[in-house]
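Have a look at these structures, which come just after this line.
What follows draws every value from the coordinates through simple rules; no lab data is involved. Source: prediction; values computed, not measured. Cβ atoms are built from the backbone, for glycine too; each structure is taken alone.
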Structure I
Amino acid sequence: MIDVAVRRGADNIVGSPGALHPAVRAALEQMAGQPALETLTPDQARRLPQPLDPAPEAVAAILQRSVPGPRGPIAIRSYRPAVEHPASLVYAHGGGFVIGGLDASDAFCRRLANATACTVSSVEYRLAPEHKFPAGLEDVYTAVGWVAERASPGPLVVAGTSAGANLVAGATLLARERGGPAVAMQVLVVPAMRFAAATESHRAYGTGYGLDSATMEWFARQYLSSEDEADDPLVSPVLADLRGMPPALVLTAEFDCLRDDGELYARRLRDAGGEATVIRYAGAIHGFVGLPDVPAARLAAEHIGTIVRALLAELA
């Protein structure tokens, strides 16, 4: 049994490092038959099957909403837990800015709602390459502002997975620059914090672990209009001035090429005077929170719930 307890504001490793979890290895074997995304068109990539939880958690209510956006309506799916805290959480799904959506992230959003006791609002932001940077970012920022104005008067948490974590970190930077809304906490799950393959985790796990460095390069070509945009802090939040940013919970996976940049973001936030908690899941790969048979996926939601609820209790 893995100890659920983690230390807030510290670097934590959950599990025994050094080997893939058997359920993760089985998932990788299933993925092995799929074509690499970088060999496909965006439309073909979007048609690939996504792992779905056959028994998603029940929630008290699910509401479909439409929010006025910069270039048209933005769909939001809100999940209300049975036990509800007067706080809101805005969630952005993963998918390299190119794929993914509300259905693919449904099971994880249900877990987040129940674990945090927050109403979770999942955002259907515009995807690349049809809508390049900063389209998706502006959609997420707009949704964060809409929820802040119209949801409960309690604290506002932002959360995202992979590319979605990049977008909520960018939206939090925009909120600081534009004078609001106030964000109480950022929850960044296996975050994509810059487009660069110069880290040790890219060298060690950039091929054969579910998300390849070559795939990240393909995502960058779809999302960005030029290579120079990769140095924009709103594209690569790890390069931003992080002074005045809210506390962050950063969840990383041992066998993930993006691991080191996510953990670097946490260190840079601490260096800027902020609070950051890192939880690295040993034996896990990049997309582990979306794999229904991997125990760490449910454990991650428990950890998020524990730390978010602790922060909200301090703010009450």
Structure II
Amino acid sequence: MKSGSNLEKVLKAGHFAFTGEVGPPRGANIKALKEKARHLKGMVDMANITDNQTAMVRMSSWGAALFVKEMGIEPNYQMVCRDRNRLAMQADILGAYAHGLKNILCLSGDHQQFGDHPQAKGVFDVDSIQLVGMVKKMRDEGKFLGGADIDDPPKMFIGAAANPFADPFEWRVFRLAKKVRAGADFIQTQCVFNMERMREWIKQANDMGLTEKVYILPGVTPMKSIGMAKYMKNKVPGMDVPDEIIKRLQGVEKKKVANEGIQIACEQIEEFKEMKGVAGVHLMAIEWEHKVPEIAERAKVLPRPEV
């Protein structure tokens, strides 16, 4: 399968991938979107464009992705199962591919009760594993889910998410295996702070042979403040922030906390470079896009490969 995806070429060439993320605006403000994205140009192999993340209404992922693509940054078009049925999903995938989008990340989506429209009807016509399988069927078999042939199938590089930190931990690697079997080409994980648990999860994936079938990119998020660290530890479902991270941030002067947060992220990236079964990292700077060049420099992932 050749999707023409830059990320696919980087990974298949054996380079350590470095991807980023851009959250679309809460309006039609293209200037704000481009201001965020410009810090990623030349720094990342691809940028995720989130799809109504945290169940808050934002510009559509495919719409924002087209503006990012125009800037010379390869987008990763996200699609959540919360908001669309299989007809809308397949239609959007065709439209996105026709506009030149070559990567897709298949997600369940944050439940609507966490967002600004808690009364919204959740669709969940298919789940994230079925969505992966649907995109693969469209791409490899040239068939819609209903069985009809597709004229010019969408050759997308298919991504899925994994959370090594949700309970029960022992089931996590089997959920990963299901996504690999469904057809995921690459996996991006939840933000990693508990490196001990991450090492164990990757070891399990290695032992099961999964890392030979899929490219795994752990999620890295630099902590901006002690408040952010405590919020992620106590308020964000599925997040695992060890006490030692908070203690380390508390151990430096207030004005140096952000720098320490970046240092922790860079240390993680350095370890991931050497970790068997890890193909790259996914940097989620979360409204801190202007720090991406500094992080890329300090983590020694520049220059990005030309493929």
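Of note:
- For 0.85 (FRET efficiency 1/(1 + (r/R0)^6) of positions 78 and 246 (r between Cβ atoms, R0 = 30 Å, to 0.05), calculated) the corresponding structure among I, II: I
- Structures compared: I, II; top value of Cα Rg over 2.2 N^0.38 Å, for residues 206-261 alone, i.e. the largest, recorded for II.
- Label whose coordinates, when Kirkwood radius over Cα pairs in Å is calculated, return 19.1 (choices I, II): I
- Which of I, II yields 22, 15, 6 [semi-axes √(5λ) of the Cα gyration tensor in Å, for residues 86-149 alone, calculated]: I
- Mean count of other Cβ atoms within 10 Å over residues 230-237 - highest-scoring structure of I, II: I
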